[in-house]
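The structures considered in this document are given below.
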Structure I
Amino acid sequence: MPDFAWMTQQIDRSSCRNLLLHALGHDDFAAISPHLERVPLEEGHVIAAQGEPLTFVCFPECGVTSIADVLPDGRRVEVALIGRDGMTNAPLLLGCDQSPHEAIVQIGGGSSLRVSAEILEEFCRLHPSARSLFLRFIHALSVQTARTLSSNLLHSVEERLSRWLLMCHDRVDENAIPLKHSAIARMLGVRRATITDALHLLEERKAIRGNRGLITIRDRAVLEALAGDSYGFPEAHYRRLIAPFGKQRQEELPRNHAARTQQLAVLDRRPAFGC
């Protein structure tokens, strides 16, 4: 039987793995921490269904949650992605009482810190600096959503997939990420076969390795070069507004097409280690 004793541990700054909560001032964190409840975060769990009342907010400590727009015929497409960098059900802080989108856990296995909507609203009223931080996150999330829209319109499936894998990689601890082709296809709004072909291309470039529901990031530099300008701007915006975030490399990859092509050629000439 799994040991869930860690779920009942007191929430203090040293044990909190959510970057948004960690960015709170000392007094703000001390005020909210007694009201936080650590709950399991399981793959496939729907945190919020479209149209449902917003009764709580979750601050994930790991994993990946997709914010999806649900069409009347049931089709879904991802419009944003949240992990330990943020919070779910953020529209609550903008005066919304119902969820406009669906929030579903894509990569689970960890925990989230949950607080009731009523307590969070009162906390933000009494702690304007915390409210300002949360609103900056909502702004950063809107920047991510805008880049998703631009990418969906302007970039190839390979570029979009590279970006999506980088965003997942930023929010998990390991290089091996449990992901199914069908789930990726649903979130990117393309056919499963299209995702399979794109993953094979990334494998040929030695950026990733796929194996039965597991995608391993082999070379992040190549993946960033393949993603191009679809990735990086929202992440830099988050770091500027809130806190250090993501698996940054020391050198910055060029973003324009000609420079990217040259960079990929250089990366392709490097010796390959491992399988």
Structure II
Amino acid sequence: MHPNVNTFWNRYVVYDSGYKINEYNDITKFNNNGEMAGEFFSDEQFFSQAVDKMQNYDKPFLCMMSAISTHIPYSLDGISNLDDKISIDVSEIESDEISRYLLACNFVDYSFGKFMEKLESSGLLENSILIVYGDHGAELQDLQDVKKIYEYNGKDYNENIENLLNVHIPFGMKNPDVEGQKLENSVSKIDVKPTILNLIGINDKFSLGEDIFSGKNYAFLKGIGYITKDNYYINGKYFKREDNTGIEPDDNLIKLMIKMKDEMFLSDTIIKKFD
């Protein structure tokens, strides 16, 4: 499900030519009630109507949804009673772009809260694995104000952090069979599929990623380098994450760099094969 037109990223072609998808719902499949967030369908309405659709699905099912208010241009124009759905004050933030982005994040948070309430009241949440993650970073262009935010919070900001910002995303999971915990290791989106399959007891015959509960501690970043819990490799150099100081790599870090190049080659080869 996606609250945008199906021509974006050629979804109408991709989802009908190889992916085994039973049903795809774009913005035309929802009743927008006249409520849009800029050019996109309101996340609040989208989430609510998505639950209505899921209640009619045969079980078990897999459903993927995309919230979109936090996408550029971060517009909330058209949202009804917006003041009742925003709980933060951005009046002291100089950057218009960052203000709009934070307000959009706050609105998505509100909408997601309503989504969770409706999932629970519908009975769907009780026996479901729910995974939430970001598509990519904020892609903020006002980097001088991003730098000010870092400095205000007593954190260093440099070119490396700038390069890593757009690939550092939130990731969370709610599983009725797993107690709450926080994983400190670095993982990536290619680890989502093997994690889900292991949780539901399906043999994963092929994945580039690994189950996040396996102890994996690295994420390869195409065109950038890689990152672990303690270190990162970028532009041919190695750094400590704690203070961004350069370091001499040990054998393990060098092996990771070689593994990264091998996996990126394999990933590119797969894409070209099916292009």
Mean projected area of the Cα convex hull in nm², for residues 16-103 alone from the coordinates reads 6.1; which among I, II
I
Given -10500 as the derived value for helix-only ellipticity at 222 nm (-39500 (n - 2.57) for each DSSP H run of 4 or more, over all residues; to 500), which of the supplied structures I, II does it correspond to?
II
Quick check on the output: 0.30 is FRET efficiency 1/(1 + (r/R0)^6) of positions 40 and 184 (r between Cβ atoms, R0 = 30 Å, to 0.05), derived from one of I, II. Which one produced it?
II
One of I, II was used to compute distance in nm of label points 7 Å out along Cα→Cβ at positions 160 and 232, and the result was 0.8. Which label is that?
II
Relative contact order in percent (Cα under 8 Å, 6 or more apart) gets 11 when computed on, of labels I, II, structure II
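Any read-out appearing in this document is the output of simple, stated calculations on the displayed coordinates, not a laboratory observation. Just so we're clear, the structure is a prediction, and the values are computed from it rather than from any experiment. Cβ atoms are built from the backbone, for glycine too; each structure is taken alone.
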